[in-house]
Structure formats: C-alpha cells, structure tokens
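K.L.:
The structures come next, written out as structure tokens.
Taken together, the values in this text are just the output of simple stated rules run on the coordinates, not laboratory data. Since the model is a prediction, treat every value here as computed from it, not as a measurement. Cβ atoms are built from the backbone, for glycine too; each structure is taken alone.
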Structure P
Amino acid sequence: MAIPIKYNLRNLRVRWRLTIATAMGVALVVAVFIMVMALARGLSATYVSTGDERNLLVLRKGSTAESNSQLTREEISRIRYLDGILRDGKNDPMVSAEIIVIINLARIDDSGRANVLVRGMKPVGLALRPQARLIEGRMFQAGLRECVVSRKLADRFANCRVGETFRSGSTRWRVVGMFDAAKTAYESEIWVDADEARSVFHRDFYGSTLLRTASPAASTALIKRMESDRILQVRALPEPEYYQEQTQMAGPIRFMGGFLAVIMSIGAAFSAMNTMYAAVGARTREIGTLRVLGFKRREIYLSFLVESILLALIGGGLGCLLSLPLNGLATGTIGWNTFAEVAFEFRITGELLAKGILFAIVMGILGGLLPARMAARKPVLDALRAA
C-alpha cells in the first residue's frame, strides 16, 4: 500500500517557507537553462531557415565562409555563362557576384559600437532571396553609394533609417531602403552595390557568387562542372547547405549553457536535499507512526522521494514561466566566422520547456535520494521516542 500523494502535498504546504525558498532555487536554474538553450536554438534557426534550394553558392575551394573566400572577375565571368543557369525576363543569367566586408557602427542606444556585415551584391541579388522583401524605400542603384538596411539592424544601430546617412571610413552611405528577411541570417546585413563595395573598400576580387539554377538536374550538373574545372578551383553547394554549416557557431553557446546549468543544478540539488533532510528531522515521529501503521521501508523511501520530485516540479514550472517572456525577444551576438553582429530571436518551444521540467525532476531525484534513504532506515522505536 503506497502512502497517498496528498500526505506529501500537505507537508509541502505546512513548511511553505522552505518550499518556496527551494522551489525558487530550482526555478532560477531551470530558467537559466531554458534561456541559454533558447538563445542557441534561435541562432541555429536563423541559419537553418536561410537560403533557397534553387540557388547555388560558389566559393573559393578550401573556404569555409564567404568572408574568407576570393573569386576573381575572370572566374566570375567564366561561371556567369555556364549552361544550366536560369535567365530572367531580359535573358540575363541570374547570377550575383558578391563580397562581404565588415564595418563598425554606433549602437542606437549609445551603448558602444559593433561590427556589422555589409554585403556587396548585384541588383539581381534581391530576386535570388525570396525570403527578403523591401518594406520601405527602394533598392539601391548600381554605381551609387546607396544601401538598403535590414529592419533589425535599423532598430539596433544609429543613422540606419531610410533617408539617413552613416559614415564608414571616409565614405558616407545613404540609406535608401529597408528590408525584412523573415528571421533569416540576412537580417544581420546591409546591402550595397558589389562594385561600389569593391571600390570603397579597396578589393580587387569578389568573395562568392550566388546563382539560380534552371532545375535540380541542372544544379547537380553545374556543381560537377564547376568543381571539376581546374581553372576555376571553386567549391559549389546548395545555399541552404552552406547556412546549415554555419549553425556550428551555436555549439559553444550550447556547451556554455549546459556547463552553467550543471554547476547551478548542483547547488539547487543541495538546496532540495537540505530541505528534505529538514523535513525528515521534523517528521521523525510521523515516520515511526507510518511504520507502525504497516507501511514498509520502500514505501516510506518512495514517498519522500516523490515529495522531493514534487518540490522540484513546482520550481520547474516557475522556471518555465520565468523564461516565457523571452520568447521572440530580438537580440544579437558575435558571429564566430566574421566577428560581426548576428541578429536573431530567442526561441522557446514546447520541447524546450519539457526539457526544463525534466531537468527539474532530475534535480529533485538527486536532492531526495539520501534524505529518503535516511527516512526509510530509521528504527521504529527510535522514531517513536523522538520528541
């Protein structure tokens, strides 16, 4: 016969001060765990949702990112007219030669400065990115020092609204448009004309080429054709695959979050253990009475262990509630490949909340094992004699 759960709930209510203190400790650990994991998940989701399956991204062979790739104008010309590339209404190949540079801008709240990615692209670059759409102003014009800025960057950095200008080195860029990129990696970028970027930043090369293929079969053939060309020496891959590779930058955040959560959980488990030891000490006669009534040692052990888990579940639920306001909150971090700001949102999912609850249960079990064992092993006569 098991000891009723209401017995444990009554004891948690009677000792409400200890219950609240311990539950809050568990809640803080669970909240931190969920917040850090939501940060890493939001960062990964930003890259996973970026790219179009119809596009190929071409980089220098051996390069791991656009920022450390170099393609010459001759190589761009050689790629531009390969068979299998889709053409637009003007019969021009849908190819955008691009370059990534990094500039330093002041934050809008005067909290300092940060590196920002500037992508030089051809005008067709917008058509190659269906996730992005202009929401204000117009697209930049080739040959002019104009730019379009993502909505998220405009909210975070000074002088990035439509009609404003910002300085980079000795050059002023006029913001003529703002775009929304549907929570993709492009929301961390400013777009300018590729040749203007090369001129202003003194680059005699491009970094990558984005192109639209006519069909999946053409995509496969183009990859084989470009990578077997000894003159080109390039690496071609589907655009979504490239951004999948970039999700590795969320790995260190997950590691740090897990490490921090483990360290904090040790403290929370000791707090739960301390509470349960106090409960065992205060209920010595109750334990003896339970034994006299016929409850076995294992049933007393299980009852105290369940009480510890219930205590942790209360804390876990509170921790989940504390973390929920962060869901969808826009923030930024430093990209490992470019050392520029990456804009993204915290993403708290049902799965993540369930992991937080499971984490709380583990803390409850760890905190309740020894006190429950102590309660179950108390001699009956000694327990009944306790004052």
Structure Q
Amino acid sequence: MLKHARLSPSSSARWLSCTASVEASDKYPNTTNSAAEWGTNVHYMGEQLLKGVEVSVGDVLTEQNTFTVDAEMLRCAEEYVDYVNSFIKKDSVVLIEEQFDLSVISPNQFGTSDATVLDGTHLHVFDLKTGHGIVMAEQNTQMMLYAIGAVEELGDIYDIDMITLHIVQTRAGHLDSWDLHYEDLMKFKAHATRMAQKILTGNVEFNPTKKGCQWCPHSMSCTALKDHVDATIKGAFDALEDIEGQADTIDTDHMKKILDNADLIIGFIKAVKDRALEVMTSGTEIDGYKLVEAKTNRKWVDDAEVAKYLNRKIKSNDLWVKKLIPMTKILKLRPKDKKLQAMLIKPEGKPVIAPSSDKREALSAIKDEFEEIE
C-alpha cells in the first residue's frame, strides 16, 4: 500500500490555498476507484519499462493489486516512457519513482516523483497523468514540490540552474511543460514552508478556490464554500431567490464574478449531489426528492452470439456497417502521405468563453454594418 504524507505534494493545491482543509479532511476515509487503480497500474508499468523490464499485452503483473496488461495500458505507458527517454543523455542522472524527503517544508513530509532527469544543470521533473481532465504544468505545486525534493537530494553534488516540469498525458492527447529558474523555485519553497508552518501551529483559515476545492473531501460540507458560492451567485441581489429569471439583468461585473468561480460552483453542486445520493442510498430521506432507477438502453447479452446467429439469417451487407478507424491511427499508419494530409480540414470553432490566460488568440467582436437606405 502506498504511503501518503499528511501534507502530500498531490494535495498541495488544496493545503497551500486552504490551510484549514487539512484538519477538516482528516475525518474522511481515503477512497479509490477503478480509474485511479487503472492509473496506478499504468504508473507501475511505466516504472518497469524505464528500468528496462519488458512488458507485453497479456502479462499478469502485481503492484497494489494483480492485473492483466491490456493494449491501452501498454500504449499509455510506452508513450510516457518514450517521452521521458527523449530527455535522457549519456551522462544524465536518472531517478525513477524516487521518494524525496520534503522535511525541509514540514516534518515527516515526502513525495514520490514518477521520473526525474538531471541533464547538466537542467533538472527535468516528469508526472504521468492517465485521466482525461487536462492538467497543466505551469505553477503546478505538486511538481514544484517534487522539484524541491530533487534539489535537496542532488543539490549538494550538482549545480542546478533551470527546472522544467513536464506533464505527460497522452491518453488525453496532452503534453505540457513549464520552465522556471532555481531562484523562482526557492521563492515557492519559502511560501510552501510558511503555509505548512501555519497548518502545524493551527493558524489556519478556510479559503475556497477552484483548485483547492476540486478534490477536497470536505467540500460537500464546507460552510465557507457554501457561503462563497451563495455570495457569488447572489451578487447585488438581496437573496438567491431574487435572481431567478433575472439573468438578463446581471451586469458584466457580476457576470465576471460568476465566470471566475464557475468551476468552483459546479464542483460544489456535484459534491452536494454525490453526498445526497450517498445519504439517500443509506436510508436518509431528503424532502422533495426520491431515489429512482436511472434510464438505460437495451443491449445484447453477448454480441458474439448475436453475430453468430444473425450471420445465418441476414445478408452480410445488411448486417455489418464499416467505418474508418480513428484519424490519429490512420495518420500514424501513413505519416508521410501528402495526399492524405491534403484531405484534412480543421473547421472553425464556435465562439466560446475562456479566461484571458488561455493561449488561444482572442476573437474580435464582429458587428454587421448596414448602409443606411435613404
């Protein structure tokens, strides 16, 4: 079973912004799910591949649990390994699944980095993500803490000047990296130490934020988050009930406040729904609501048996529908096919709202101009 520090790097987005969340979260049990277990298995495969161990589809491996390697697992692990290996040179220092001592931040604190490569004075920190929710490298506190651990371990022997954080999330079609100088990392180290000290001395406060509340187990019961959501939606209205049907009267300042907190609000609502389902399933009633069976679609008990039966009853052309394999796979099969490349088109996207920090170019507001008809 993996060990986790109380002020772990993986939860740092929460405890660095909301110091009171640490004690508030202690009463909730650690939980896992199939997606997390899948990710753990892929991480283990990536570790083995980086260490030179051969892994193939169908292999039965044991990490926290015993699992069978499938094609998607292997592809995800191999793409991660290929990316990390592209940064390794003959004289590089390579640390794989290294547990770093972070007691410089807080006593008994540690964190395990997926892969760390030191190339001369340039430190690379890699984090494999297997989910579909996009994770960015910029200002990624989890990886910055890993970088601090690496500097503490290697800094007495090697000079480290530049640090690059790498997110490897090929399953979601995402790779990202962010550079920072050693001096910037030390400023973050001082900040993390101050926040950890506040937690250790009980000088804490609740501070709802998008990143901090996203995975906080206390979010569904957090009074500070509820009050923040209420105040954000209410704005200049006297009560939440007054805003119903009045969205067209909200001014742009109020719109901005709601947009700034949209993910936080949606996350809070989801947490409340999850909690409501949990308590109602256990027998507690909530006035005005009931449990019902979710709608489902019909499906065959066994597709292979159905196909075997129908192949004798229906003409093949009427039974089977052929379709192209995914575009990415086709382009991998024909990477230099210019005629195929010419068949690609990227339609214009509809206007969507994004924060100013988004890297995409802003669209100009377009207003039709009509000549005045005399």
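K.L.:
One of P, Q was used to compute Rg and Dmax of the Cα atoms in Å, for residues 13-188 alone, and the result was 22.0, 80. Which label is that?
P.N.:
On the way: P: 22.0, 80; Q: 16.8, 48.
Value 22.0, 80 for Rg and Dmax of the Cα atoms in Å, for residues 13-188 alone corresponds to P out of P, Q.
K.L.:
So, one more: By the measure relative contact order in percent (Cα under 8 Å, 6 or more apart), tell me the structure among P, Q with the highest figure.
P.N.:
Details: P: 28; Q: 14.
The structure with the largest value is P.
K.L.:
Supply the structure label, taken from P, Q, corresponding to mean count of other Cβ atoms within 10 Å over residues 53-60 with the calculated value 20.8.
P.N.:
Details: P: 20.8; Q: 10.6.
Attributed to the structure labelled P.
K.L.:
Comparing Cα Rg over 2.2 N^0.38 Å across structures P, Q, which is largest?
P.N.:
Largest one: structure P.
K.L.:
Separate question: Looking at structures P, Q, which one was helix-only ellipticity at 222 nm (-39500 (n - 2.57) for each DSSP H run of 4 or more, over all residues; to 500) calculated from, given that it came out as -11500?
P.N.:
Q
K.L.:
Just checking, which of P, Q has the largest value of mean count of other Cβ atoms within 10 Å over residues 149-156?
P.N.:
Values: P: 21.5; Q: 17.9.
Structure P gives the largest value of mean count of other Cβ atoms within 10 Å over residues 149-156 among P, Q.
K.L.:
Okay, moving on. For structures P, Q, calculate mean count of other Cβ atoms within 10 Å over residues 301-308 and state which one comes out highest.
P.N.:
On the way: P: 21.8; Q: 9.4.
Checked P, Q; max of mean count of other Cβ atoms within 10 Å over residues 301-308 sits with P.
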